[in-house]
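Next up: the structures, one after another.
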Structure P
Amino acid sequence: MDDAVEIVPIRQDHIESFHRALDFVARERRYLAFLEAPPLEATRSFVLGNIEQGYPQLVALSAGEVVGWCDVTRKARPIYAHSGVLGIALLPEFRSRRIGRQLLDRTLVAARTFGFHRIELTVRENNKNAIELYKKAGFEIEGLLRDAVQIDGAFENVVLMATLMQTLRSAC
């Protein structure tokens, strides 16, 4: 396996590889808000929309393939337009190698440059590694959504976290 990982803004030619990585992580049923990737065309529309809007969306590449990503998308309603929602994930073999920290840090810098005032995310309560990473990057816990997720009959709590751009700390 090539250990070199490059972090770059997503491009159109990354979409199919991004979709494969997204589907793999979704099917782990542990981290994302869906259990399989949306159809390729929906993923293509999402990525192209992010590129068109200038939203921060970075990918980690290994041997030319997407192995992770981090993005911030604007909340839809005008009263929340100052806020973005962060999503991040890595394929299993690339976790615990500081790649997530680099992705998060660079994406938050891009989010600040874009003009977001507030970045929020949700994370399953049992994902302690991710919660610690987010705290190191300046996110604070704002709430707990009890039994917010149900997978295979089991309920899980979800933690709501956010950071304000003026309080942002480097994750690295």
Structure Q
Amino acid sequence: MIAFDIEEAVLPGRVVVLNQGITDIRCDALVNSAHPTLMAGGGVSGAIHRAAGPELERAAAPLGPLEPGEAVATPAFLLPARHVIHAVAPVWHGGGSGEMEGLERCYAAILARAEEVGARSLVIPTIGTGIYGWPAENAAEIGIGAAERFVASGPERRAVFATTDGATARVFTARLYRDLPR
């Protein structure tokens, strides 16, 4: 059962944040916060691989390993998406080791893959905020900016950040609405 259809529920040119699992959203491209080997792991990656079926790992494995900041696309198999974009974020080491630039490269690679597969709708986890240790505020600053560029770059584009962590959802939502007039 599809809990959310991005094409029906999100206005074109919009970015939204949902406190919801990522594997139940119908879209053109779903982003996997991937392990460098592109093998199924825990967290978001494990959930995506379980929902997509074993074909996802068979399609992704030969495309790895990836360096932090790189991304590749595969079919989505049993997911309610057309494509999965597997992106590797840098691990957070306190912010003084080029992490911000690395996450910016990661999002640039995601947007390039989305363009290559013709995605108009993009669902993204809060990349890096799990086991890679990113503070939500830093991840939101880069991620929301990238999503805003994506929706501004073509007609009918939509983007959703999906997370099941309410605190992270609140941080991403606050960043999304920060620059709006009051």
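What follows draws every value from the coordinates through simple rules; no lab data is involved. Quick caveat: nothing in here was measured; it's all calculated off a predicted structure. Cβ atoms are built from the backbone, for glycine too; each structure is taken alone.
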**Prompt:** Thinking only about distance in nm of label points 7 Å out along Cα→Cβ at positions 14 and 70, which of P, Q has the largest value?
**Reply:** Q
**Asked** Taking distance in nm of label points 7 Å out along Cα→Cβ at positions 94 and 110 from the coordinates of each of P, Q, which one would give 2.7?
**Response** Q
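Quick check: -11500 is what I get for helix-only ellipticity at 222 nm (-39500 (n - 2.57) for each DSSP H run of 4 or more, over all residues; to 500), calculated from one of P, Q. Which structure matches?
Q
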**Request:** Kindly point out which one of P, Q the value 1.02 was derived from, the read-out being Rg/Rh (Cα atoms, Kirkwood Rh), for residues 6-53 alone.
**Result:** Q
**Message:** One of P, Q was used to compute distance in nm of label points 7 Å out along Cα→Cβ at positions 126 and 142, and the result was 2.6. Which label is that?
**Reply:** P
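For which of P, Q does mean count of other Cβ atoms within 10 Å over residues 30-37, calculated from the coordinates, equal 23.9?
Q
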**Complete:** Kirkwood radius over Cα pairs in Å gets 16.4 when computed on, of labels P, Q, structure P
**Asked** Thinking only about distance in nm of label points 7 Å out along Cα→Cβ at positions 62 and 86, which of P, Q has the largest value?
**Response** P
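Of the structures labelled P, Q, one was used to calculate relative contact order in percent (Cα under 8 Å, 6 or more apart), giving 30. Name it.
Here the read-out was taken from Q.
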**Which of P, Q yields 22.4 [mean count of other Cβ atoms within 10 Å over residues 22-29, calculated]** = Q
